[in-house]
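Multiple structures are listed underneath, in structure tokens.
Each reported figure results from applying straightforward, stated rules to the coordinates on display, with no laboratory input. Worth saying up front: this structure is predicted, and the values here are computed from it rather than measured. Cβ atoms are built from the backbone, for glycine too; each structure is taken alone.
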Structure 1
Amino acid sequence: MVGTFLKKLKRGLFMTHTEFLERVGDALRRTGPVEPVHLDRLEEGLIAADAGVALATRLVDDLRERVRRSQITTAEELRPAVRARLLELLRAAEEGAALPALTALPKVTLVVGVNGTGKTTTVAKLAKRRQEVGGRVVLAAADTFRAAAVDQLKVWGERVSSPVIHQREGADPAAVVFDAIAAARSRGFDEVIVDTAGRLHTRANLMKELEKVCKVAEREVAGAPHEVLLVLDATTGSNGIEQAQRFGATAGVNGVVLTKLDGTAKGGVVLAIADTLKLPVRWVGVGEAVDDLLPFNAEEFVDSLLDIER
């Protein structure tokens, strides 16, 4: 299974991987002394992949200093040095946003984000992943405003064999979450995954509604919501950073799902998210199929980016 995930991740990262290596391949593959031009290309490649200007500059300045001090003397040492720094960055984000321990069931997972990021399909794919490790999941259709949102989630619920708790159009989303938690308890289910309405982070009234959903969940289950996943579209690159900052302040986001990674050369945004927001990417979407949501693995991501064989 791990091999299958790695193959899918490499396919999903194909555009990022290809463009990045076109820019920096010489720096990572050559032998002999490290030349300034190769560090310049590495910096340009990270920026082009949307890792962020600040991170790219800081990382390459550190490498330049290590070269100056003869801590890195040959080009062969460059790739492992880059790998170590990127892994350090990603692991620090994971450690800084550790999930709270569950003290009561059901676990409540909120899936939030703006419209068009693939939020509803992510909810279903996540339910499928939970089921594969023995979980029993109730889906909460808390997007009560978008036309046909409930019907869309129902279709996905049937595909992944998860019941969908819903109310009439325009109902209070917090009431839907209340009902879903009650249903999970009565049926002995482990988790409630909540599909929230897509909302712009600039809409104060909708963000307050999200706060209410969180308060109801916390009132019903200790520590809830236990996991708040922000769905970001990888094709938007670093433009999603501001979205994440606003949602994090409102809903306590503790992880990111990065969708559409297979359709962009901006996969370096994973690094920008870890560096700027101190949030880990927990899942990546690399296709439309229900199995195309992959648990994020820092080593596999970095090795795929840098073309390191495993």
Structure 2
Amino acid sequence: MAIDSRRFAGAPISWGVCEVPGWGQQLGPSRVLAEMRRLGLGATELGPVGYLGDDGAAIRELLDAHGLRAVGGFVPLVLHDLNEREAMKGYARNYARLLSEVGATRFVTAVVADEAWSEPPAMDESLWRNLCEGLALVEQICADNGIVQVLHPHVGTLVETADEVEEVLARSNVRWCLDTGHLTIGGVDPVAFAKSNADRVGLVHLKDVKADIAARLRRGELSLLEATREGLFCSLGRGDVPVGDAVSELERAGYEGFYVLEQDLTIDPSLAAQEVRPADDVEASLAYLRSLGAS
């Protein structure tokens, strides 16, 4: 198996940049993008909405200055609540337009309960129907802007567990962001998902996780932020996820898209900038991928 390293992309979350309030120290774009390029990455996701600004031309100029292209952006959306439908569509249109302007191709949807990422509701038939109708609406919005929606299963969202993933697979033809870490935490084998649904995978997020910490998260003993602070996510090959097997399965199935290195990290706000070295962990993940036979 040989993967062209130009298919590897970065994500600001690997540098601790996250939209969650109180997540930790947020490193600036100039440092994050420069370190991505120094590591040999040629593409990146945009990070939290607004992290790189809200002007498409300016974002593209910034990325060009660092020798990077845009892959896509992570977009939390409320899809189950019809009272939020018009606001959701307006927000999705604006962000899809921005992604198109910066040359990105993937609109990464996370289905949240509300803007505060509250506890997901108990889902019934009507809520599942609303959610899947919402996915179809976003699909059309993306198509109108020449980009592709991919659904991201994610801890703390309405599509997290194995049962919830199966529900959406059966009800919707949406394409997926195969996130090896979040699938594993939710009880889904990422290798089995790749085998069964490779034709529906439109983007891949590569994460490794520590199984013991993931179990505590599933049991509700830790929040996602607390688990991340305890080292839930680690460099590829240092955790318990069969990342290499998942990549091999996708390559055998003909997947040709990006592999985004997404290693969720929190940075202690008390640390000085020179004490923080998130690029070291990203470099270790790249070394792991190359050990799989990447060119």
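A value of -16000 was derived for helix-only ellipticity at 222 nm (-39500 (n - 2.57) for each DSSP H run of 4 or more, over all residues; to 500); which structure in 1, 2 was it taken from? Intermediate results must be reported in sequence, preceding the final value.
On the way: 1: -16000; 2: -12000.
Considering all the candidates, the number was obtained from 1.
Taking distance in nm of label points 7 Å out along Cα→Cβ at positions 104 and 232 from the coordinates of each of 1, 2, which one would give 3.3?
Values: 1: 3.3; 2: 2.2.
Among 1, 2, the structure yielding 3.3 for distance in nm of label points 7 Å out along Cα→Cβ at positions 104 and 232 is 1.
Match the computed value 21.7, 67 of Rg and Dmax of the Cα atoms in Å, for residues 64-191 alone to one of the structures 1, 2, and report its label.
Values: 1: 21.7, 67; 2: 14.5, 49.
Going through each structure in turn, the value belongs to 1.
Which structure, out of 1, 2, was Kirkwood radius over Cα pairs in Å derived from, given a value of 20.3? Walk me through the numbers before you get to the answer.
Values: 1: 20.3; 2: 19.2.
It must be structure 1, since only it matches.
If we compute distance in nm of label points 7 Å out along Cα→Cβ at positions 72 and 184 for structures 1, 2, which one ends up with the highest value?
Working: 1: 4.5; 2: 2.1.
Largest one: structure 1.
Of the structures 1, 2, report the one carrying the highest value of relative contact order in percent (Cα under 8 Å, 6 or more apart). Write out the running numbers ahead of the final one.
On the way: 1: 26; 2: 22.
Sorting by relative contact order in percent (Cα under 8 Å, 6 or more apart) in descending order puts 1 first.
Have a look at 1, 2 and say which one yields 0.75 for FRET efficiency 1/(1 + (r/R0)^6) of positions 120 and 240 (r between Cβ atoms, R0 = 30 Å, to 0.05), as calculated. If you can, show how the numbers build up before the last one.
Details: 1: 0.95; 2: 0.75.
Going label by label, the one that fits is 2.
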